[in-house]
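Asks: The structures considered in this document are given below.
No value in this document is a laboratory result; all are computed from the given coordinates. Bear in mind the structure is a predicted one, so any value in this text is a computation, not a measurement. Cβ atoms are built from the backbone, for glycine too; each structure is taken alone.
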Structure 1
Amino acid sequence: MTSIDVRDLTKEYGARRAVDDLTFTVPSGRVTGFLGPNGAGKSTTMRLVLGLDRPTAGSAGLGGRPYASLREPLRIVGALLDTGAALGSRTGRDHLRVLAATHRIPDRRVDEVLEETGLAPAARRRVRTYSLGMRQRLGIAAALLGDP
């Protein structure tokens, strides 16, 4: 298991500071959520932890390593940032199958997470036909795919 380690993390977009000298550790095995008002820096912090953005200062890592250096990140970290990440023309099952194939995860795991999230009955429908709640569950299924 891997802890989340954030040290002196700062992110600026021009003159706007989105994250200001943030430090925290989340012990391994904990399910954690960030709470705060719009604009508090929650999504920016997660983007920095996941290596989707570069910090202005400080560091963010998993078990002392940057996310990008993890050999099989989907097996270690489950994260949901955006429910609109799936292509609307794909079925929910195909979206998960592509993720599984690119991360060497067996197809049977796709069916397991579809069941776990209650999406099995809609697995062969196009994502564009999903309600917001179904798209959110598809994102959760993707986050759980590697059994982090």
Structure 2
Amino acid sequence: MIDIFEKRIIITALIVMGLFIFSLFYALGAKKADVTECLPYDKTYETARVEQLDKSTYQIFYVARMWTFEPAVAYIPVGSDVDLFVTSHDVVHGFDIYNKNVNLMAVPGGVSKTTIHFDQPGVYKVVCHEYCGTGHQNMQAEIIVNYPKKK
């Protein structure tokens, strides 16, 4: 038989767990966090490129290798949605975009994907956040978001 003290402890623990789970889902929605996808590997991801799908949708295929990201610079117009695909040719690398809440891993034989919206012009720095060797500190790229050209 459970006495009153044990009931209070169990109820308190359930309330605290419920608040914790609620706060996780609330924070996920408030930050509009996107869950990274892991895609099946394919040779087409080994070619670094920027592709325009339509007026406001782009895809950037990043290939990480010691100690560089390819493409090193990508130009995107303001207001674009960008699908990022990241893979690695050699070792595990990190992929972090300052001020955009993007944190991916570039793994050999794997492809990480996320979608991001660029609503402000600027130069967005991409850095490797996973130590990958002696040139790690130089592993950077840029996404340059500028105003669309007027016709």
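Asks: Of structures 1, 2, which gives 2.1 when distance in nm of label points 7 Å out along Cα→Cβ at positions 71 and 135 is computed from the coordinates?
Replies: 2
Asks: Figure out for me which of the structures 1, 2 the number 10.2 belongs to, where mean count of other Cβ atoms within 10 Å over residues 7-14 was derived from the coordinates.
Replies: 2
Asks: Matching task: 11.5, 34 is the computed value of Rg and Dmax of the Cα atoms in Å, for residues 63-102 alone. Pick the structure from 1, 2. If you can, show how the numbers build up before the last one.
Replies: Details: 1: 12.5, 38; 2: 11.5, 34.
Corresponding structure: 2.
Asks: Here is a further query. Comparing Cα Rg over 2.2 N^0.38 Å across 1, 2, which structure shows the greatest value?
Replies: Once Cα Rg over 2.2 N^0.38 Å is worked out for each structure, 2 has the highest.
Asks: Identify the structure, out of 1, 2, from whose coordinates mean count of other Cβ atoms within 10 Å over residues 47-54 was calculated to give 12.5. List each step's numbers first, then the result.
Replies: Working: 1: 17.9; 2: 12.5.
Comparing all candidates, it corresponds to 2.
Asks: When helix-only ellipticity at 222 nm (-39500 (n - 2.57) for each DSSP H run of 4 or more, over all residues; to 500) is computed for each of 1, 2, which one produces -8500?
Replies: So the calculation was done on 1.
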